[in-house]
Each structure stands twice: as C-alpha cells, then as structure tokens.
Structure I
Amino acid sequence: MKNVLLLETIAEEALAVLQENVNVCTGYDDAELKDTLNNVEVHAVITRGKKQIDKALMEACPHLEVAARCGVGLDNVDVAEATARKIRVINAPGSNAATIAEHTLALMLMLMRDMYRSVERVKQNDWNWRNQYAGDELNGKTLGILGMGNIGKRVARLGEAFGMKVLSWSRSAQDLPMEEVLRQSDIVSLHLPLSNETNEIIGAAQLALMKPQAFLINTARGALIDHVALLDALNTGTIAGFAADVLPDEPPVQSLAVVQHPAAFVTPHSASLTASTYRQMCLLTVNNVVAVLAGRQPELNSVYNRNSFV
C-alpha cells in the first residue's frame, strides 16, 4: 500500500476514504512530521490552508508522487518545484465558488445595511439606535468585481439578482479598465488569485479612486491589498468601510489595526469552512489522490500542473 502524509486534519468522510485505500500517517506538528519522514516512505502529501508543501519537504520525500491541497488556491504549495520533480499537484478547483460567493454577499449586506452595529446596539438594549440608523441597500447600487473566475462570476449573478449594476475587470478579459471600475462602483469586491502581478494590487492610488461612500470587500487573498494604505483610507474617510475573510497575516498582527477599525469587520478565513463545502473539498481532493496512487486517471482539471504530464 502507498503511504499518504497528512499535514492537517481533513473531513472524517475523506479520511475514511484514505484509510480504505492507503496507509495514512500524520505530521501535524514539527516533531511528528520529523518522526514520520524518518520512518515512512511518503508517496503523497495532503495539506489544507496553512502547512507548506515546499522544496524542503519534497527533498525529504524522494518517492513523492502527489502534492495535494484540500482547497482551491495553491499559495502553500511550491508548484514550480513539484512540476520540476514530476510530482502531480492536485487541488479542488471550483469546489468553494458557491460558498465564497454567498459569504461575499453576506459581507456586502452587513456593510451596506450597517447590520453588525445594529445587532450590537440591540444586544446592548439600545433600541433607540433605530432613530439614527443610516444604512442603505444593495438594490440600485453599482458592484465592481475585480477577477471574473468561478467565484467572481457567481458574485456577479448574485449582485444582479439583488438589483445591482455589475462592472468587472479581469486580467484575462477586460470589460473596463480597473481604474474605471474603482471610480464608478459603490462596492468593490476582490476575486483575484495572488501572484507577483496582483500582490498589493489595491494600494493608496487605487483606494483614492474610489468613492468616499464606497465599500471594499476581500474574500480572495489578504495580500491583494496594501493594508497600511487601507488603514489610512479608513482613517481619512477615503472609503466608507471594509469587510474581508482574508488578511495578509493570519491571525492578524500587522493588520490588527485594520481588523479593530470601527469601519471594518473581518471573519476568520471561514468562508469555505461550511460543513458542505469542507466535506466536498476534502473528498474531491482525496479521491483524486487515491486515483493517482492507484494508477488510475484522476479528474483532469484536478491536476493543476497537468500540462507537464501530457
């Protein structure tokens, strides 16, 4: 039987599939990982969102065939190194699109309707808060989407269902220049992958283009935004508010001032951790890992570097 190393816990149903087909070992902390690597010939490594599958780990696993992430983004997998070593990189593309889009709309609604403060005031027995309530609604507003992949497209459809006008910019297909999307939108929502080109793509210059009553939403990657510039924009009223599920540092240290700002609220990278999506991501990834190790064909789009194996 082949040996699979888990760097993080996965859904119970997915773990059961692994245990039926391969030998499962774990490396949840440094000591356990070192012990496993010293005693087990590892054929596949599976991570989730935190633990790295990097060059050092690949060098420690000379028989590695698969580097997998139960998720979509591959920030914590060295894809170039894996490809050079002829290691298949497996992820779960599209598996979180619906839930991230839902979460994005929830953040929009909470910002636009000032829902968080409303609930907080009522819990404090301040019913008269309603006399100074100044929230608004999504209907009739302009939604600007940066990044029109699976999630961006879903957010666009949901925005239209709420009666919003949708503008979009994508690196692959530009409907409008990004600057125009920023200028015209009441809400700007980020759905770009993180790369050298998109790192801090929203900085002081871009924030200055936005309307002072506009909101910025980020459910993609925290490092898409320069958080020093963001904090300044919130402090000066350059934009009206910010909501996110992701930060450049998690848990927040450098970005803690943004998290604690009264015009911002942040959820703890939990958008894709709903029971349904978590189970789906883990099962999809595990089934494809098992297929590769058994010499069967995995789902084609699950192998991120598939073009290197043609």
Structure II
Amino acid sequence: MLPFRLVYHEGYDLNLGGHVFPSRKYRWLRDRMLQTGFAGEDDFVAPNPIPEADLMLAHDAAWVRKLRDGALSYSEILRLEIPYSRRMVDGFFLAAAGTTLAARLALDQSVCYHLGGGFHHAFAGRGEGFCAINDMAVAIRVLERDALIRRAMVVDCDVHHGNGTASIFARDPSVFTLSIHQLDNYPAEKPPSDVDIDLDTGTGDWEYLERLRAGLTDALARFSPDLMIYVAGADPYRDDQLGGLDLTFQGLEARDRQVIGTALQRRIPVAIVLAGGYARNVEDTIAIHAATAAVARDLLRSHSARPVHVP
C-alpha cells in the first residue's frame, strides 16, 4: 500500500473528445497506476460532491450559478476554450472537491496526490484557458473556514502563469503564490504572484531548476505555510504542444524532487495537483504525471519527518 492516498473520480473526464486538452488522461493515469502495480484499488479515494457554498468561498456566486444553470454567454464559453456541457461543469465541481479532499488528507499523511485539479486560470468571476473553477482556491478557503490551516502556499510549476490563482489571492496575507512559467506564452494577462519566475522560451533543465530553487528559498524565507499546494504541470516538457520550455523527463523528475522534498524537509504538508499536459504523444504526459507520484512515494518513504500542524 502507498504511504498516502490517491484522490480520483471517474467524473473528472470532461468529455472533450479530440480536444488538445486530453481530459481522459485522469482515467488513463489511474489505469496505468493499477496495471503497473504502483497502486491498488484500496489506495484510491473518491471525493463527494462539493456544496455550492464551498465553491462560493473562492468564486462569485453569480459565476457558480451560471455554470450550474448553463447560463454562460457565448463570449464566456469562448474564453473557456472548451465546449459547455453538464458533464464539464460536474467535472470541475468534482475537481474542486478532490483538491479539497487531497488538502485535508495531506494534513494527516504529509503528502496527498490528486489525479486531477490544478485549474489555475479560473478567476473569481470567470473562467478561461480550460479552467472554470479554481480548485486550489476553493480548497484553501474551505480549510481556512474550517480552521484547519491559517496560511497556505501555492507553488505553481505549470508552463503557463497561474493568473487566476494570483488574482484570487492578491493582497491576501494568508496565502502566498509562486508561479514559475514561460513568459512568452498564455495567458496575456498575468496578475502578479507573490513570486513570479519568468522564463525565456527554450529554457532547459539546469536553468529551470536553479531558478526554481532560488524562488522557493525566497518564498519560504518570507512565508511559513501550514499547507503547500503543488501544481505539478506536465507541460514544461520539451515536446508539449502548448509549451515552449525544454525540460526533459529527468528535469521534470528533479523539479518534483525539489518541490516535494523541500516541503517534507520543512515539515509542510503538500497536496499535489496535476494541471496541464499536452504532449504530442499523450503517453508522455501520463508518464510525467506517474513519475510525480513515484517521486512523492519515494521521498515520503525515505523521509522520517512528519508535519507538525498547529491550526
């Protein structure tokens, strides 16, 4: 059995067909974990549906109701860049429930891995870039409300800037946001995070890891979180269709070791979410996500520290 739980729901597939966002990757990743023996059925736990009131802790009530009722305008659907359906909405709501569950479990087991989530382009009152609900923001707000945490950090390593997350938590001293991303890439609007690491197109393993190390060091010198949410995007990979960085499989694995290892060394519980991944060969995306889970397992098994959680 794994030393942490894997959060997954079959409803995460947004039913997008041949869209560049392969939302079937969540099911394929679960299947891979089972087929390779990495995990057993008992390692997986499914979230329950999330109350709308929880979503509204991070989102405008009008936006949540528009999604629920199918009342999005044509321009709002265009901005999402995915087709509207009830299944799509249910998938985003479930992802928010999943990240909330993963965050709760991380407080108890040091690490939790969510086979979903990371929808960092969702703002409080709108969605964009394949993201309708910001699951990280919902999870943080729910845990704050329930007095389980007082301070949280989001470490966003997707190739794209976490603009929705930065916007939601702007001027909020209880949440620290770090985003390391390709500068010359989506989104055009990049509200400032607490730490932004802007990378040139073509940046490779060595520079990426050095700048991430420096950024993490700076962030943790300035802020001591009760929980870290690690946005482990697969799209910094060199063969990603929507990315322009040059990270190898080995570089991405080293990135995971750096972030998760730093959290464990500092006794910070970490919830891992997947975010983007659009490799030309979808099997590469699945392999990158699977490697992140393997890094978390190996680090937790070899690390004696356990989180000290004082709400």
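For Kirkwood radius over Cα pairs in Å, for residues 43-162 alone, which structure out of I, II has the highest calculated value?
I
Going by FRET efficiency 1/(1 + (r/R0)^6) of positions 27 and 251 (r between Cβ atoms, R0 = 30 Å, to 0.05), which of structures I, II comes out largest? Don't jump to the answer; show the numbers that get you there.
Values: I: 0.85; II: 0.65.
That would be structure I.
For which of the structures I, II does the calculation of helix-only ellipticity at 222 nm (-39500 (n - 2.57) for each DSSP H run of 4 or more, over all residues; to 500) return -13000?
Numbers: I: -10500; II: -13000.
Going label by label, the one that fits is II.
Taking distance in nm of label points 7 Å out along Cα→Cβ at positions 35 and 291 as the criterion, the top-ranked structure out of I, II is I, with the highest value. When Cα Rg over 2.2 N^0.38 Å is worked out for each of I, II, structure I gives the greatest result.
Readers should treat all values here as calculations from the given coordinates under stated rules, not as data from a laboratory. The model shown is predicted, which means the values in this text are computed figures rather than measured ones. Cβ atoms are built from the backbone, for glycine too; each structure is taken alone.
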